[in-house]
Structure formats: C-alpha cells, structure tokens
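Computed from the coordinates by the stated procedures, all read-outs in this text should not be read as laboratory data. Given the structure is predicted, the values throughout are model-derived calculations rather than measurements. Cβ atoms are built from the backbone, for glycine too; each structure is taken alone.
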Structure P
Amino acid sequence: MGVLKQWLPYVLSGISAGGQYALIAVGYTMVYGILRLINFAHGDIFMVAGLIMVYLSATMPLYAALPAVVILTVALGFAVERCAYKPLRQAPRMSVMISAIGVSYLLQNLAYYVTGGVPKQYPELPWISDTITILGASTKRVTVITPVLTLVLVVALVILIKRTKVGMAMNPDLEILKSLNPDYVLSPSSLESDLQPKYASIGVKSIFLNLKSVEGMYSSIEGLGKKFGREQQAAAMLEEFDSFMKEYKDKNGDKESPKVLVLMGLPGSYIVATDGSYVGSLVKLAGGTNIYGDGGGEEFLTANTEDMQQKDPDIILRAAHALPDQVKQMFADEFNTNDIWKHFRAVQNGRVYDLDPALFNMSANFSYGDALQALQPMLYGE
C-alpha cells in the first residue's frame, strides 16, 4: 500500500499529461486529415487561449471568462484559416507550409509584445484545482478530469465523423461503403493517393477517373467501356465528342490563337489556372493559348502580377473555385484598386471576362459543349 501511495500520483500525472497530448493530437489529426496541412501554429493557438484566460479572469468572473475564452479561441482559429490557409488551398504545399510558419511567428511575437516576455501565472480554478485523495494518495482533481475529458471528446469526434452529415463529408465512411458491397467504386484521379489505400484496406475494388480535362474524361469513359463490356456505348460517346470538336475547330481553324490568362479565384485570393486544370483545358480546346502553358504539370500556379503583365495576355478570364458571388466581387475590387491591372493590354481593350461557374468548375463534365460555345465570343469576338 505504501508503494502504491508513493507512485500513484506520478501514474495519474502521466495519464493526465498523456491526455493533454492526445487532445492536441486530435486537433492535428483533424486539420491534417481534412486539409492535408501541418498547422505549425496549432500550439500557438493554445498559447493565445491561455493568455486570454489570464487577462479575462482578472477582469470578469470565471463563469463568464471560460466560455469567452472558448469563443475567442475558436474565432482566432477561424480567422487564421480564412486569412492564411484557405486562400492557398490550391497552392503548392510549400506555400501553405510557409504561411503556417508565418502565422506561428506572428502569434508568438504578438504574444511577446503584449506580455513583454514576462511569464504569466495561470489562474487557479475553483473545484477543478482542489486536492483530492485517491487510495491514500493526494493529487489535483484536474489530473483525474483530463483523461476522462479526453476520452469523452475522442468518442464525440468518432460520432461526428461516423454518424453526422458534416463528419461523413470529410471522408467516405468505409464501413458503410463496405456494407453496400459494390463491385467497384469510382472516384476522381485527383484523390487516388488518398482514397486508394482506404479502399484496399476494406477489400473494395476501385477505378479512378481523369476529370482534369474533357479528353481525360472521355479516355476514362473508353476505359470503363472496355472494363464493363460497354465498348459500343463508349465508342458512340467518343464519336459524338469527336464530331462536335471537328465542327468547333473547323469554325475557328483559320483564326489566330489568342494569348489567355486564366485566374481561379477563392474568397480573398486567386491563383493561375494552367492547361492542366479543367478550365485551362477548355481554353486550349477552344483554340486559346494559356500564357502559363501546362504549368510544368501543375493544375494551378501562384504568380505575381508583374510576371503576368510581362507575358502580355490578349484576354483575361476569371473563374471561381467556390462562392462565385464573393469571388466576382473580389475580382472587381482587385481590378479597380490595384493599379497594375490598368497597364494590362487586355484590361485596356475591355477583354476581361467572368466565367459562368455552372459551366466552368473544377471537374470535367458533359456541359463542356456549352462552355466552349460561351468561350467563342470571348476569344474571337463573335
């Protein structure tokens, strides 16, 4: 009994510390699992929450300070995601990583500026900080609460992911998928590296479709026709596509190919779409020349406006990745307030066009014909 009394506080403290690490790990897992982003500012968010608690507890009762800390910390996390991460959702991984490191340094230096680098004592919380006795050993009540709270939150997270519409939208529910006993699961090739191991783990066969371009879509259709014994149906669809494209290209065959800059907008930011993206592939099919070509195999690139201007596009097309009304207004504000756009020949000639989000989205589909017809007057002035 004496040995147990001596070692039990250390065991409980270790379990409590492990629970804290588990809570932090849950946060990291959620962020990386959904956004594929290693959030270097994750620990700094916790630090800011602690500092907010220090200052609020000195100015208001704890029953008001605790919910206020939660609300303000959530708001901070939301603001960081919107300002630093969401605009770079389609950017190269290195850009996102640099942004995350920048946010981390920003929060650290802001905290240093506010506190002057002086250590702050976290307030003693009534009841939770009380000393209790377990099997003759004394420990803090929070030491026992932390692992229990961790277990409750992990169970709540599992329920969120497995049982709610929001959670299941994060990833396909493999248990439900397996219970349906499909012969094959069809998914876009852009998700192959993420989904293929998951499908394999439950013994489900999968086929990944190239939806980055119209040609890729029809190549996938041809492959599906061979796979499922529907060669004739696939051939008929390919013939229809070839016939449409022959007629379309004959109409524009003797016309000069315009140089095109394609911008893909997100609320608060924009990137360049190359021939490797669906919108870029439509411009190429229409006979336009993307000033960034195939982007070295990348669908989207980040580029500064000076480089765009030097490439001197004849036409600027603006598309929306999401929230088209907000993106359209963002582009309008950007072109009105950023003086450099006034020096683009395309802007001077009034050849800047906003693309219909119903026709120009992220994945190839059968509305490509309407999309190409919509591009006709933009590229050739007809």
Structure Q
Amino acid sequence: MSDEKSNETAVVKGYKVFDPDWTCDPTCINAKQYTCPGRFEEDLEPIITKQGMHFCKTLTFCFNYYEFDPAKKVAEVAAYGDISEDGNLVCTNKLEIIRELSWYEVLDLVNEGKYCTGFNNSGDCNTGHHNKGSYNSGNDNSGNCNVGDGNRGYGNTGCKNAGNWNAGSYNSGNSNTGDGNVGENNSGDENSGHSNTGNKNFGNRNTGCQNIGNQNTGDKNMGYSNVGNDNAGNLNTGNFNLGNANTGIGNAGNNNTGDWNKSDWNTGCFNTEDQPLMMFFNKPYRITLDEWRRSKAYKILLTMPMLTFGDGELEKLEDEQKYNGTRKEPMWVYDYNRTKDEESIPAIAYVRLQWWNNLSDRDKNVIRNIPNFDEEIFLKCICS
C-alpha cells in the first residue's frame, strides 16, 4: 500500500465490492486486504482475470461476481497505473479506493427508478432483481405489480406467467388460477381455452379433466355439452356414449335413452335397430322417429308460430304482462282487433289458432291423417 499522493491522472474510474472486513477475493483463496480510503500498488503487469487488482466500470456489473448483500462494502475506485480492459471489467496495478458508498447510494446506482430493493431494476418500488416496471416483488419480471419471478404482464402471482392477473406459474393469458394454462379465466392446470375448471381441458367452459370441446361436465369427454365421463359426441348424459344426445351408458348412436344401444332413438338396453313403436295421441303406433321426422305432416307443423318477441302484434304488450326473463308465465297480447273474450287468451294460443284456421284444407287433411289423430288433443297440445 502507498499513502503518497500522486499527480497522476486517473485513467479509469469505477466501483469495487469488498467483504465486510475490506478484503477482496471472489474465490476466497488469496484474499487481499484493503482500507478505505487508500492507494495500492502491485509490481506486475495487469492481466484480466489472472493478476492485478480488478474492478468494474458500472456498479451493477460488480454483482455478477459478488452476492448482492447490504453487508458488503462498496467503494468508488480509480486506476492510475497500467490497465487491462475487457468490456466492463478493468484490471490495474495501481488502484485508489476513494470513498465508501452507503447502501442507499448503491440502490440508486444499480436501479433505474426509485425506492427499489435489489439491483438492475427499471422502474419504481421493485423488490428483487432485473425487474422492468414498478411494484414488482421478485426477479426478472416485466410489467407492474407482479409477485414472483419471470412474469410478463400485470398483477401476476407466481412464476413465468405471460399475461395479466394470473395466480400460478407458466400461464399464458389472463386471470388464470393454476399452472400451465393457455387462455383466460381457467381454474386448474394445463388447460387450453377459456373458463375451464379442472385440468388439461382443451376448449371452453369445461368442468372436469381432459375434456376436448366446450361446456362439458366430467372427465375425458370429446365434443360439447356432455355430462359424464368418456363420451364422444354432443349433448350426452352418462358415460362411454358414442354419438349425440344419448342418456345412459355405452350407447353408440343418437338420441338413445338406456344402456348399450347400437342404433338411434331407442328407449331401453341392448337394441341394435331403431324402435318402430311410438305413441301418437296417447296410443301406440308402429313408426320410427326418423320416419315421423321425414313425414309431410311434421314439415307442416314446423311452420306453426313459436313464442317469440318482435313479430307483428306480439310487439304490443302491456308492460305488466311482458315476459321479463325470470317468470315462465304465458305472454298475453293486447290487440284492439280482438274481442274482449279473446283478450284473455294467451298470445301463443291465439296466434296458433289463427295459424290452424288459415291452413289450406289440403294441409289440414295431411295433419288429420297423423296416426290416431284426435283434434281435441291436437288443439290442446298446440295451444297450451
């Protein structure tokens, strides 16, 4: 050490980190003792990482070699002798320790922002390291108000989330709760889609695990709106159904009610053909549902008015009689062309009676030829 002042001009200035006793050797093998302030010389040629006294041009770079710890001593330094440089790292044989920095000064120098606890933060009020944004708690976050590490976005809690307001880790999207979700508002793990509850669902609004599709409730369903497990198709209720709108177990087909049916429209178990028996007007008749759906009478009935809003006279409703979305009472029509007695008839009954009266005689006869036709039952069913 040399206490003599020199007229030499500092070649490079920077920062150096020391252990609490002012020794310095990152390898802890051959620690060199320093004092602050002080001037030190070594009779050697400085060689980066091999020999000489080392320091960094920027303080942040120093903590690539030392733990970021308030117990460490940090000082401003200057090189006056020969130097060897490698980017931010400097090595010299003549080093002056100018002054010690307080830890608050350290925090200001290693962060771009205010009130940060950590280093290399860009923003304000961060706790941790390498955050870009404000109010982050953790490391390597980009955004604001993240808690954890490696988040990209806002308000995430966990690690390596990309998006906003996720709670968990490795989520991509927004408002997910769990890990590894892709999408939004998922609750669980490894869901892909939106508003799933469970794990490994692919689609939207599934409840359960490993569903592929939408609005399934259960596990391992493929399709949409299935309730149960291992269904492939749509609108099934039960388990292991293959097809659509089955209720039961192990059906392969459509619209079956029962178990292990292998065709369509069955009620029962172990059927392989469509059942040819249906009830018409409270009496049995041998016809399949598919045959009925292909009949001319069925097609005429599809022209019958349904209960809708915004069509003609249905727009004229008294306020206290409107269907408000919460009550299932009939909708009543206010029509100046109707008699006082007719005004008490439910709207749907009134317009359907008009539809029946306006049908051609040929179409009426087609309907009257429906098996077991009973006009009293017919009018009761369509006007209820």
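Can you say which of P, Q returns 3.5 when distance in nm of label points 7 Å out along Cα→Cβ at positions 42 and 130 is computed?
For distance in nm of label points 7 Å out along Cα→Cβ at positions 42 and 130, the value 3.5 is produced by structure P.
For relative contact order in percent (Cα under 8 Å, 6 or more apart), find whichever of P, Q sits highest and give me its label.
By relative contact order in percent (Cα under 8 Å, 6 or more apart), the leading structure of P, Q is P.
Which of the displayed structures (P, Q) returns the greatest value of FRET efficiency 1/(1 + (r/R0)^6) of positions 282 and 362 (r between Cβ atoms, R0 = 30 Å, to 0.05) on calculation?
P
Taking 0.00 as the value of FRET efficiency 1/(1 + (r/R0)^6) of positions 122 and 266 (r between Cβ atoms, R0 = 30 Å, to 0.05) derived from one of the structures shown (P, Q), identify that structure.
Clearly, the read-out refers to Q.
From P, Q, which structure was percent of Cα pairs over 26 Å apart = 74 calculated on?
Q
If distance in nm of label points 7 Å out along Cα→Cβ at positions 178 and 218 computes to 4.0, which of P, Q did it come from?
Derived from P, not from the others.
P, Q: which one has helix-only ellipticity at 222 nm (-39500 (n - 2.57) for each DSSP H run of 4 or more, over all residues; to 500), as calculated, at -3500?
Clearly, the read-out refers to Q.
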